[in-house]
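There are structures below to look over.
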Structure I
Amino acid sequence: MHLNPDHYLQTAAGRVFTADRHAAAWERLYTDLSAALLARPRRIIMVIGVQGAGKSTWTRKWAAQSNDAIYVDSTFATANRRARVIEIAKAAGVPIRAVWVKVDLETALRRNKSRAADETVPDEAVENVFRIFEPPTCGEGFCEVVILGDEVDFVQQVGITSTAAKSPIEKT
């Protein structure tokens, strides 16, 4: 399962963003996450990074190959923004790992510009998230923090088709 607040902003005309819709999208994500936890998945993977880092690309690949994990994908720029998902996971007794897709600002801005028009965010928004970003830590409640970097470029540019390719978070 792959949850992302942006999914709730999609309409027949494309993604529509307003402050109210954004807040409602997060509430729907929390509700859907709580409901999904009733199926007792083995783990939650929180995929973290600035806009344009490659989070959704990476998540789509690995979520499609996993039926025992819930992937929650967004910027999650601060510990405060991550806290509610961590609390929901802990309340359900499900371990949660952080996967930080770490890229430099130039890479994030370049990738953001290559998105579909309704999915592109203003450069200022990417720069702001980059500026306020707090790296995830186990002290927040994660059982593990995995940092991805250059391998995300490989996944995006050529794709991984080998059956030998393993997710860096394939642990129980």
Structure II
Amino acid sequence: MSAPEAGDLAPEFALPDETGTLHRLSDQRGRWIVVYFYPADDTPGCTIESCQFRDIDPQIRAASAEVWGISPDGAASHARFREKFDLPFTLLSDEEHLVSTLYGAWRLRSLYGKESMGIQRSTFLVDPEGLIERAWPKVRADGHATDVLTAIEDARSARAASGR
């Protein structure tokens, strides 16, 4: 499945966090939501990306946005990852890859000449109306969180200037 693009309605989903609490995207209307897909908890690139989101979480929240990380890992793994790195945002379990598939993040990948299915690091900025404001279909972990914060601030400024 192809990834949603800017202007598309964000695909609806409901996934559990590390405590089993279900988080539904449509319940967040009125807020900006950063949905980032990452391959696995506590791996080098995923840890860099998650810790960089952690480090700017106060600025993201100040911009009326919230971060949701999604990976195929289960609740126990997410709980350990959040605790180990003091991650202040929600981590959701997509063990069946259903949401990752909806967002085009579950795909055939090639690593050292071997092909397998896996998560392609991807991020989506969902606006308060539930539309994709910006999509990053293939992300480099280092520095990406800052790019997302800039996109949130730019989008909010553009809406304020247009009276939206």
Structure III
Amino acid sequence: MLEDDSGASYFVLDLRDNLGGLVQARIEVAKFFLDKGDTVIYTVGRDPKYQNTIVAETAPLVIAPLIVLVNNKTASSSEIVATALHDNCKAVLVGEKTFSKGLIQSVFELNDGSGVVVTVGKYVTPNHMDINGNGIEPDYQRIPDWDEVVKHLLQCHTQRNGSS
């Protein structure tokens, strides 16, 4: 149950000091570990084109649980990966509270060739938490014993399935 085909019992994903990057690329990383139909992230904005639910469309490539390392420099799309894995009971988060950047921004070109960055929406986690300004609290400050990780993930699954 806790092993993938390579025999690994778990994986560690280090998102410390990862300021984000291309959102779509990070969404694809999260999908490697999520079950078909799991929510990756919600986008919320005034314009309907920013009202989306992004879900995993296929079975996961990796089925072993994860320990995701985060800190105060884990930001933006890296926070999306962390919450997608955490909220879907695939990972425990270890480290420090994250940076708290959960905004969707677009660059609009002006007539003179310059541009202006405008916030057009925000990201909301699968558990409906607004990342922006709040950050993500880790489950543990230090890597816990493996038994504690297993217990935590089983409790997560129980709560998630019980509230459905």
- Note on the structure: Value 15.0, 51 of Rg and Dmax of the Cα atoms in Å was derived from the coordinates of, among I, II, III, structure II
- Query: Can you tell which of I, II, III yields 16.0 when mean count of other Cβ atoms within 10 Å over residues 88-95 is derived from it?
  - Reply: I
- Message: Tell me which structure, out of I, II, III, gives 4.0 once distance in nm of label points 7 Å out along Cα→Cβ at positions 112 and 136 is calculated.
- Response: III
- From I, II, III, which structure was helix-only ellipticity at 222 nm (-39500 (n - 2.57) for each DSSP H run of 4 or more, over all residues; to 500) = -7000 calculated on? III
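Every number here is computed from the coordinates shown, using simple stated rules; none is lab data. Note that the coordinates shown come from a computational prediction; the quantities given were computed from them, not determined experimentally. Cβ atoms are built from the backbone, for glycine too; each structure is taken alone.
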